[in-house]
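Given below, in the form of structure tokens, are the structures.
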Structure P
Amino acid sequence: MLALLSCGGGGGAPTIVVDSSADTDSRDGLVTLREAISLATGELGVADLDSEEADNVSGEPGADSSDTITFDPSLFPAADGGTIALDESLPPLSTGADIIDGFGAGVIIDGVDISLECITISSNDNALKGLQIKNCLVGVMIQPGAQGNVIGGPAEGEGNVISGNDEGIIIGGAGADNNVVKGNLLGVDASGTQALNNRNGVHIHPEAQGNLIGGTEPGDRNIISGNTGVGITIRGSANTVQGNYIGTDINGTAAIPNGMEGIWIAPGAKDNVIGGSSAEERNVISGNELFGLNISGNGATGNIVKGNYVGVDATGNTALRNRHGLVISDGPQNNVIGGSAPGEGNVIAANGTGLLIRREGTSGNIIIGNYIGTDASGSEPMGNAVGIWLLQEAYDNTIGGTGPGEGNVITANNVSGVHVDGSGTVGNTIRGNSIHSNGQQGILTTEGGNRELEPPTITDASPVRGSACPNCTVDIYSDSGSEGEVYEGSVVAGADGSFTFEGDVSGPNITATATDGDGNTSAFSWPLIAGAQ
């Protein structure tokens with residue numbers, strides 16, 4: 001009991017102090033967390049308390065007020081913590097604008113047997129700070145319709161440790177909009193250096209919109225790692241994930257893998273943004289057992305992934321591989337990986353496959369401005385096995401472009417820079433990139449991929465002349481080998497296939513690709529030494 005507080009005293013917002021670790025609702029002179037939530041929502045009135053319990057309440061809490069629940073640090077010491085072992089789920093935060101604040105104390109909420117939704121939020125503008133939540137079926141459930149809630153915070157001690165649960169946080173369904181999850185540890189212990197598994201970290205359900213996972217301040221960063229399933233699952237639309245470490249420790253330099261994807265954008269999820277153009281918005285998505293990021297299924301459209309580190313650590317200079325970096329699979333359309341503006345390109349390096357684009361219906365996706373196989377400076381090789389691999393009937397996707405900033409740097413990958421495989425994998429356009437120094441081919445087409453369009457033949461180098469498919473667009477490159485490090489410009493072949501490029505080339509070798517009217521791009525031509533006749 002804290003005799004310093006009294007009902008009705010002071011002019012500030014109502015405060016309720018929890019001074020019992022029991023999970024009861026009884027008149028015993030002590031206030032439990034269950035009783036405190038009931039006071040904040042008006043299910044229990046101050047008049048219902050005994051005199052000793054009432055001493056733990058200031059102001060007039062209830063359904064119409066914004067109430068703060070704090071914890072007696074003598075019972076919940078910051079160093080060791082005090083555990084509240086739940087017998088059943090806590091009452092929901094149902095009336096809005098209430099705060100459960102464990103700052104300065106050590107508050108452990110224990111669901112005991114993974115069967116409870118431990119904390120449920122069914123109203124707007126609530127906050128949870130400084131809690132440890134474990135052994136729950138769901139650590140924090142934000143129900144459909146609940147908006148503007150904040151889980152965690154940027155200041156030291158405001159973040160929650162939500163680990164050792166089945167689901168860490170669920171943002172559930174229609175109307176669960178504009179909630180913020182920031183500064184938390186999900187799937188790791190309080191040090192941020194050891195796994196303490198949830199099955200899944202954060203799950204945004206269908207129709208939940210405008211939610212923010214992370215933020216642009218250092219304290220906004222969530223560490224979402226060590227989960228046996230997926231770090232973040234997004235089924236809703238127009239949500240943002242930025243500034244997080246996903247699959248790493250709290251320093252962003254060592255792997256604490258999520259067992260499946262770091263981020264999964266699921267079927268039907270639209271217009272979500274992963275990352276941003278500034279360093280503060282960047283996610284580090286590395287060290288995961290399966291994929292760094294997976295966009296999959298029909299209806300996963302309009303999503304943007306930009307400015308992230310995928311397969312490297314927070315410095316951008318050290319490998320921290322995912323099995324595969326980014327995967328677009330089973331029907332997603334019109335998603336953008338990277339961007340043409342400064343800072344929008346992703347660093348995708350040191351993975352199995354850097355970017356895997358596959359299966360029927362996967363089309364219209366745009367890959368621009370990325371560094372694939374190199375570090376964040378673009379100068380140090382950190383190759384994937386394959387840079388970009390398109391297969392299994394993925395069609396009409398675009399790799400690069402001839403506009404400013406649209407070309408990708410695709411270099412130092414162990415096998416090919418871009419591989420287009422399979423007779424149904426057609427219409428995939430590869431233009432304007434810097435593709436060089438890969439282990440084998442810069443662009444490889446096999447088994448009918450991109451119709452295995454015949455590469456141009458360069459016959460003269462000053463000016464560049466040759467032959468290609470009739471009326472095809474011919475892109476001219478310079479390279480020290482047989483790929484295309486420097487895009488020099490384009491020309492359209494005539495009806496007879498002949499072309500002449502009048503622009504300057506830097507050499508020492510000249511190569512070319514052809515792109516037909518259906519968007520199929522060929523492999524690189526055999527090189528010709530610049531200036532040769």
Structure Q
Amino acid sequence: MISIPSNDFFAVSPLLIVILTAMIVLMVDLALPRDRKGLLVGISLIGLVAAVFASAALWGRGLNAFAGSVAADNFAILFQFILLIVAGLSVLLSERYIQLKGINYGEYYALMLFSTSGAMLMATSRELITIFVGLEVLSIALYILAGFARTEARSEESAMKYFLLGAFSSGFFLYGIALLYGGTGTTRLDLMAQVPGGLQSVYSIAGMALLLVGLGFKAAIVPFHSWTPDVYEGAPTSVTAFMSAGAKAGAFAALIRVAIAFLPVSHYFHDVLWALAILTMIVGNIIAVQQTNIKRMLAYSSIAHAGYILVGLIAQNEVGRAGIIFYVLSYTFMNLGAFGILILLARRGDELTQIQDLEGLSERQPAAAALMAIFMLSLAGIPPTAGFIGKFFLFSGAIQAHEYWLASIGLLASVVGVFYYLWIIVRMYFKPARREFPTGIWNNSPGASIAVGFCALLSILLGLVPSTFYNPSLSGAQSLIAPVAPIAAPAIPVAKAEGPQVSANVR
């Protein structure tokens with residue numbers, strides 16, 4: 001009988017708590033009438049808070065579990081914190097919105113929790129098959145959530161596009177795993193670089209490219225971004241908010257672990273990432289400028305932000321990696337907050353879809369306009385917001401790594417991005433109102449109001465006192481140790497008299 005050490009379960013306890021909470025939500029939902037679904041919000045939040053405490057208990061322990069497939073290091077714990085925050089804020093934003101949309105079903109919250117658990121597994125995994133399992137759990141739940149508004153053709157269309165393209169990207173990822181296993185004889189990321197010449201073989205290079213396709217799809221990296229604007233526009237806004245932050249955080253957590261293994265020993269991987277970063281920053285910002293639909297604009301904006309995060313990844317130093325963690329958290333607050341304002345201003349059968357719909361918002365809803373301005377300024381990277389500090393860390397890492405061209409292009413792309421963010425502020429404050437806005441939005445949606453206020457507060461605080469999270473981010477970056485490929489082949493283990501020794505996973 002195979003016995004699993006208790007430490008293994010302890011290392012994945014936050015993940016298990018989230019899964020258990022999702023199952024409890026499904027069971028409780030069976031006994032609740034449709035007008036009492038608010039109880040599920042409380043259950044979901046209690047489970048997420050419990051998972052936060054479980055993650056905090058793992059800080060600094062550096063546990064490895066399940067034969068090294070899972071690492072509960074500080075890096076994983078920080079990303080778990082971020083993902084749990086994303087899930088909690090998304091649950092709060094969803095309560096009243098899904099009632100207005102007529103999709104107030106218990107499965108909604110359960111699917112959001114299952115998707116969160118998949119992203120958490122991706123953040124803790126350092127073995128490719130385990131990452132793939134997390135990717136699929138994340139993706140399948142999101143496919144369903146994207147089409148949750150079944151009476152709306154756009155929602156159904158976005159779900160179908162997301163599913164079909166996602167299925168192809170998953171196939172590429174799985175085939176990449178097979179090729180890397182053929183080239184190195186292992187699926188463990190920390191062991192691949194220890195195989196002499198393993199990552200320089202044709203099989204491995206092709207496998208790395210296919211892995212990048214799968215993860216690039218989830219992170220919305222150009223040219224794997226085509227699904228993003230259509231899905232963001234068609235999915236319910238609360239789902240779009242969750243998807244924009246949660247899926248990106250999970251994908252980049254996995255991509256960082258992959259890059260830690262591949263970048264030091266493969267210049268091909270570095271060159272490809274370099275080109276993708278430039279394409280992603282330029283394409284995302286230039287197309288975002290041309291958008292009139294606000295959700296499509298935020299979609300292309302998220303693509304551009306993926307390019308900024310790649311800059312920190314290419315730097316291959318602690319400043320860049322810590323900057324990624326800091327920036328992902330900052331992006332979570334400013335992006336969820338922006339979508340939260342759209343949710344607060346939504347009415348039954350009437351949502352703000354066009355940028356011009358925000359004109360005159362400062363006259364009718366001055367508090368909402370002020371909060372939206374904070375989020376736009378942070379997304380633009382204007383000091384002293386969190387977005388500015390996050391970009392500062394990312395580009396500082398690139399400069400320290402002598403990636404001057406990459407940092408320069410990133411700065412120029414950021415300047416382009418400032419235009420469309422400030423244009424929204426101009427419309428809110430200097431244009432007459434074109435439409436009526438709902439009244440009593442703060443009292444009607446207390447959960448969403450709390451979430452939006454929290455996002456605005458953190459978007460400012462992280463800019464004013466960045467050390468409160470940057471220092472833990474630096475600790476998380478330091479917990480990632482890049483494996484160095486040995487020059488000589490490792491010694492072949494010799495069986496001793498008292499029992500054989502087996503070199504696992506490496507051939």
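A short reminder: the numbers here are calculations on the coordinates, not readings from a lab. As the structure is a computational prediction, the values presented were derived from the model and not from experiment. Cβ atoms are built from the backbone, for glycine too; each structure is taken alone.
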Checklist entry - So relative contact order in percent (Cα under 8 Å, 6 or more apart), computed for just one structure, reads 6; which one of P, Q is that? => result P
Checklist outcome for this item: Calculated from one of P, Q, mean projected area of the Cα convex hull in nm², for residues 119-358 alone reads 10.5, and the structure in question is P
Checklist entry - Among the shown structures P, Q, from which was the value -23500 of helix-only ellipticity at 222 nm (-39500 (n - 2.57) for each DSSP H run of 4 or more, over all residues; to 500) calculated? => result Q
Checklist outcome for this item: If distance in nm of label points 7 Å out along Cα→Cβ at positions 207 and 479 is calculated for P, Q, the one returning 2.7 is structure Q
Item to check | Structure from which 1.13 was derived, Rg/Rh (Cα atoms, Kirkwood Rh), options P, Q | outcome: P
